[in-house]
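Colleague: Okay, got some structures for you below.
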Structure I
Amino acid sequence: MTTALLPIVLAITGASGAPYAVRVLEQLVRAQRRTWLIVSGHGLRLLQTEMDISSVDDLRARVGGDGWDRCVTVYDDGDRGAAPASGSTRSAGMVICPCSMGTISALAQGSSRSLVERAGDVMLKERRRLILVPRETPVSEIHLENMLRLTRAGAIVMPASPAFYHRPTTIDDLVNFVAARVLDHLDVEHSLVRRWGGEPDALNPG
């Protein structure tokens, strides 16, 4: 089975940055990629606080019901026996976006207590792609040590740090930049941003 046919695990935790998660999810559905979605309790609170999305049903409505029903499978963060918790279940990788420092700490210590953390642990032990999108500032020495430990274990730590060389004019432009970097590392096609050196008409936010 090719990687493109395998599911991508997307987890949303309680660090600020809900718009990044929603944009990544929208693009995964647009690309018709199978997505296993896990939203922690704090992640759901974050969606409510930052985007007025108060439930998974609201998130489905934001993304689009038809595409969601074709591509998205939702797992309860409390179900540590669900498919993403097993190394024998194949996947194309995982992104935790946004990723709280608590989640990073649990992954760095190998002390999984939830499905999000167990699924991330599986990615590390199976040597699959694990992309972590923290949004915290400033960061402590403990945070830095945990992120370094995860990088050495094979994770990709991708802070939610939008650039400005593409001359953003809206918040959406900044969100798209971070989401595009995540999607690139998942090998998911998108047209969110114009690539460096690209022609002006290459930009098609869609």
Structure II
Amino acid sequence: MNKTIISPSLLSGDFGNLQADCQKINKSNADWFHLDIMDGVFVPNISFGLPVVSAIKKHAEKPLDVHLMIVEPDRYVEGFKKAGADYLTVHYEACTHLHRTLQLIKSFGMKAGVSLNPHTPISLLEDIIVDIDLVLLMSVNPGFGGQKFIKETYDKIKKLKKLITEKNTNTIIEIDGGVNDKNAKKLTEAGADALVAGNYIFKHENFNEAVNSLKSSV
């Protein structure tokens, strides 16, 4: 990939005016919309669900990158397809039968992603990496925005990149948590293809400038 994929996280947007935030993303050089779905069980927070995803889809002109931080994700796969998800990412830690879950996601025509919490080792993906379209590495503990970046993430990216190369797959490496203009270049140099950013982009005085500063981190 020539350019880093940038996926602004709407969790950091203005929930009172999501349409305006959608237009900001549409008009910027960002590539995807990142939507964090939290159930208050898998993570200690609740965000938004299917109706909000459907509403965002009506305004989004770019793919929806949906990250399920929920238990029993299989129950909602079809619902998120109908709501408009293009990429659907589930947590390794939440799936008893990960292969089955990935096949279910793909059966509905979506790209299948797997997310790993900071403490979950890359080695657990060895036997299934060929079935994964995207791996989302959490560089903070999931559930809340604005946390400090976990530096061990760089080594995890390198290990994951090595695995992907060895297995000869086209799996995208995505990073979520504490991403900003200070660490973006180091993340992409380690092997990251896609960066999720919430606070850095939405709290920046210039939305487009923030997106572009991450976009050029190659």
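Colleague: Looking at structures I, II, which one was helix-only ellipticity at 222 nm (-39500 (n - 2.57) for each DSSP H run of 4 or more, over all residues; to 500) calculated from, given that it came out as -12500?
Modeller: It traces back to I.
Colleague: Given a value of 13.6, 37 for Rg and Dmax of the Cα atoms in Å, for residues 65-168 alone, point me to the structure among I, II it was derived from.
Modeller: II
Colleague: Out of I, II, choose the structure whose coordinates give mean count of other Cβ atoms within 10 Å over residues 113-120 equal to 18.8 when calculated.
Modeller: II
Colleague: Rg and Dmax of the Cα atoms in Å, for residues 41-96 alone computed as 11.4, 35: which structure among I, II?
Modeller: II
Each reported figure results from applying straightforward, stated rules to the coordinates on display, with no laboratory input. All figures in this text were calculated on a predicted structure; none of them were measured in a lab. Cβ atoms are built from the backbone, for glycine too; each structure is taken alone.
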